[in-house]
Structure I
Amino acid sequence: MTRALALFSGGLDSLLACRVLAAQGISVQAVKFVTPFFGYELLAREREYAQMVRDRYGIDVVLRDVSESYFTMLRNPPHGYGKNFNPCIDCKILLLREAKRLMPEFSASFLITGEVIGQRPMSQRRDTLRVIERDSGCTGILLRPLCAKTQEPTLPELEGLVDRELLLDFSGRGRQPQIQLAQQFGITDYPRPAGGCVLTEKEQAKRIAWYYARYPEVRLNDIRLLLFGRHFHLPHGSWLVLGRDEAENVRLEALHDPTDFLVHMPERPGPMGVLHGAVHPEDFAAAAGLVVRFGKKIIGESGVATVLFASGGEKWCLEAEPLADQLFQGWSL
């Protein structure tokens, strides 16, 4: 049986691309690539996710973590960034290269994606689609079932593995053709369109760009820390992350590096903090003041609180007052 390997985002277009090929009797194996910027949380429940996709959509999917290669690409994407810190063209090239590398593992004859010509301004123009095929090394083996009839025939079509007449000619940003096709397949609970990748979000992108400009070596947990909490670049160069609620406090404690300082008030409710790269006494004092500032205020007590710093086996405390807002507005990331 002919088998195709599908790049699977979990969105409607990738669902439909898989189902269009499966309707021709082609075996489709989907692969969902994840990084901290998209889909990483699924790694903690991979079996559950795969079972949900199989039960709901009739598609077999596996997850693959491409974080390290993605971090390297993100520092200097050959085709540049989009509006924010999003390297959409090089992102697709990287994922296709990874998918091509996986083809022997799944005995796949070709690759498929849910791309639709004209749907996205940066990565789905006609000229860009050809660049992505060329630079990923996938010319001829990359089939886009939803817009195949707007493209030149691919090898699987020319060799008779796929019936071109049963493929589609979708184009543009409208979603009605996809919605109608989903109804034909009985798919009603598909995800609604969303950004999905934090690199396209203005504030998150600024924070990630700051990190890349400052740190020559990218650490996985650092990237994960960047994506939640309050962030501060302290006056003498250190970086402080504060949890905004109990759930974020737990995440911070789990993600911190042993060389970082965990910072919190042991005798008063408040944020957990992760302090990275601190060596100057004034940054420790600033971190303590921020922890107290965002901690719970106790009626009838002074604002002064004890703040505990812990790194490895080292522990020590500072007494601190809440830092005045006007002092740290310029530190926020």
Structure II
Amino acid sequence: MPKALVTGSSGLIGSETVLHFDGLGFEVHGLDNNMRMDFFGPGGDTRPRRNVLMEKTRNFRPHDFDLRDRQRVEKLVFDIKPDLIVHCAAQPSHDLAKDRPFDDFDVNAGGTLNLLEAARRHVPDVVFCHMSTNKVYGDGPNFLPLVELETRYDYADEADKGGIREDFSIDHSTHSLFGASKVAADVMVQEYGRYFGMKTACFRGGCLTGAHHAGVELHGFLAYLMKVATGGGTYRIFGYKGKQVRDNIHSKDVCRAFHIFYENPRCGAVYNLGGGRQNSVSLIEAIAKAEEVTGKKMHTVYVEDNRVGDHICYISDLSKMREELPGWDITVSLDEIFEEMAREMMG
């Protein structure tokens, strides 16, 4: 029986990964200490999701300790000897990072190094999938020529219409401290692939989403928006007239990418993993969709100042994903994502 180790196993992508590979007959080990609740309060609590995993899986074995504990991480990897590592654990908010910079860097960069080095020492042939972020590009995409349309910003040049490619520069831009810590992790994952010949990949996620996301204002764009849309409250729009654009990818399509890479590994690979143009939406377009699927009017307020390092328009170019991962493509549409969230959150 093949073995997988999933970090952040109670989070959105981690839990979907557990279900995916458990369903394929893997023995799946999860590492998660619910630090998301420490970061975001009760709204970020992932224990309910862990309970679901315990009920729905056949060969899932959870482990509860901090990824920053280097000795315990090494012992876990030594004991399990996984065939696949999917590293999803992170401090995921660029807003929170400025207030807790040491926690942010130690989790995102240090935790990743702990895992990589344990893998190199004990399972050098493991396939290592790292959940990176499009924030490694900083606010560089904001300096592409843009055009303001009625409900969104878009790329002005035809050459950019396909979205941001993997060779886009990560230098000379404002990342937020979160973006900088994720750059450190991203480059380290690449280096273990290039320098040591390990089978590693960085998946630079756009807006990763799904009905099981524990969305909060500081992280989890669509999940938090739908939480407000279904449960009431006020949604704050931060700058750019609400016309900032994100491409959204369902967690199931993320897991399919991990699976296909596991079957077709490379050394030091980098992929931009988002919903592409077909799943892109601006904030005000998303509010309109949320109101449509819930039948409820949302209460919003506009805050003039945008978040530091926030993207005005970000769409992932998926051509490399489609070329190097045979059979991979987006299977869950934006409308399906909204409809699923509405069903789950409204009962």
Structure III
Amino acid sequence: MMTRNRGRRQGGGWLAVSGLALVAALVAGLAAACGGPAGSTGGPSAPEAKVIRIAKQPGLGYLELILMKEQKLIEKRAPGVTIEWQELSNGAAIRDAMLAGQLDVGSGGVTPFLQSWDKGIKVRLIGALDEMPLYLNTNKPTIKTLKDFGPDDKIALPVVNAIQHVILQMQAEKETGNAKAIDNIVVAMAHPDALAALLSKREITGHMTSPPFQYQELNDPGIHRVLSSYDVFGGPHTFNVLFTTEDWKTKNPKLYQAFVGALDEAIDFINKNPRQAAEIFNASEKSKDSVETTQGYIQAEGIKFTTTPRGIMQFAQFMKKIGTITNVPASWKDYAFENLQALPGS
């Protein structure tokens, strides 16, 4: 069973969720002089809301959001709007904060989003954030496969049904025929805490993690990789996604477009200026890695920053097969807003 969950962290300018108001005031757009909607030709317009509340988690998988914050890319497109940035340790906490009215835009792994959609929560994808391989690392030399973990071992991951958990279930099914064979040895732990625990050989013997933590662990000669999610999945897949509610998007169409524009600009910046992106990441996240090292992570094999969702349906179909969710649509496009519909997703 999952035994631990460190849900909140504050640092690097990211606000703790407990310090924020539960509901941001929404302000209707100004009507055009001719009586048309705000922003139509013939009259003035203004942002629909005065505040946007956005959440991320620790790690390189949220680099676009870090750039959007540090370079004020949303504010450039929506002058006068206040952006409240929050950091939580897992996608389930972000989803729950959104349901509680504490967030407008959430981010996290594919699988918590799929659970939200399955439960009838009116959320859809704004875009993917990235494709990244996720590693299972261990500090025990005798462990070579997932089957080598025994009942006294513990594997850390962010939260139950996180994408890391689902990847492990996929591999458990391959190795043992039982997708849930390892469920009793996984524990919930924020990635920074799990990294420290793995390196110090306390509490855990494995960490199903993500960049940059997996690379930082492998810099220690006592740590080795057991598996990569790309090998388990059969190729590259989306790691993190961005989502919001249909209601928020409907009420804030101009802000939604400002957010999408900022996201596209952040991705373009990363791809064209990886060193500068590394500098911004290190400063914002207070990373101890050198800029050159972080740039190496950004440009590591298999890492791609893109809004195109990849492998969404494969995750959904597997989760339905093992009973984690009950509903899977005919197409990945049913999960997404219209700005993604023309992309070659899957």
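All of the numbers you see were taken from the coordinates with simple rules; none came from a lab. Fair warning: this is a prediction, and the values are worked out from it, not measured in the lab.
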Once relative contact order in percent (Cα under 8 Å, 6 or more apart) is calculated for all of I, II, III, which comes out largest?
III
Supply the structure label, taken from I, II, III, corresponding to Cα Rg over 2.2 N^0.38 Å with the calculated value 1.00.
III
